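Engineer: Okay, got some structures for you below.
Bear in mind these aren't lab numbers, they're just calculated from the coordinates by the rules spelled out. All figures in this text were calculated on a predicted structure; none of them were measured in a lab. Cβ atoms are built from the backbone, for glycine too; each structure is taken alone.
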Structure 1
């Protein structure tokens, strides 16, 4: 699947309400320390599937046979992520997922509990218009920018296109976790990321 914003490369980064530069990302230990303190958003792209293709046009979110689902590799990745979160004593107060099987199954394997939320679903198109990208951004941004009231972190397990619509960053590989600091006012800061293997 191609990154959805290829047609928008000319848009200024100022359109995205966040501060982020790979040069500014925290190192692993500093990032873990920040996560241990809570108050952050951990946005996971679902773990690996057998293939990568756009299934959102015809998929029924209630029928796994119509969707891409986790591969054996993906199951192992999700379990490993959950164990790493526990090992590093990173508090997770809430887990939200899309309604797609590969998202909630990743959350189930990693965290045990989760809450499905259709805001994290794809729009049912393979190629998005600027207006559709803007709609996904409008849906996702509040979850990334609203300061948390709980002491733990918010974990979101969803997909590539919604995240890219809000940040301009295509999250790869599958299973990657971006760590964001909500700043309020629809703004957030990206602190860094973990691939499934880098925990």
Structure 2
């Protein structure tokens, strides 16, 4: 896994659904921001409809399984959200007993190396100092990686971003709002093998 410190996805920060300008595919993974990681590999425009159709089926399957699901990059990327209260006890960094059942449906994305990239973005509320929240989200990302590393066949495509409280969904001014801000976002990104498969099927 690559553990990287980055800013939040451009979709969440400015509402755009296109790739940021000037994204380089040459940077080492650990130096890439989450925006850059989500932007590559670029799907050729003639294959967009095929990849979008494939990813729509993945999104519907996760939606049916009970996850909050969104898409970005014109439907090419699927985002599943899990409240971290279902994965961790308060202020704890070890996965709870119920976490495995929530993470297990994502194991198939690791079966074929190079078919998908899986990106984890771990968010907290603002209850604590910046140093504490950064440490908490980093340690939780590591626990998530340990789960996937122990249960998936290949985790080279896994990248984790400890976001701390940098990108709240709502103002941290109530218990319910803070609960919504505490979340794990799992991004499923089509990688080179899937793009090649779509090219052949086309």
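Engineer: Just checking, which of 1, 2 has the largest value of distance in nm of label points 7 Å out along Cα→Cβ at positions 58 and 146?
Structural biologist: Of structures 1, 2, the maximum of distance in nm of label points 7 Å out along Cα→Cβ at positions 58 and 146 occurs in 1.
Engineer: Also, quick follow-up: Thinking only about distance in nm of label points 7 Å out along Cα→Cβ at positions 50 and 162, which of 1, 2 has the largest value?
Structural biologist: On the way: 1: 2.5; 2: 4.1.
Going through 1, 2 one by one, distance in nm of label points 7 Å out along Cα→Cβ at positions 50 and 162 is largest in 2.
Engineer: If you don't mind, there's one more thing I want to ask. Out of 1, 2, which has the highest value for relative contact order in percent (Cα under 8 Å, 6 or more apart)?
Structural biologist: Sorting by relative contact order in percent (Cα under 8 Å, 6 or more apart) in descending order puts 1 first.
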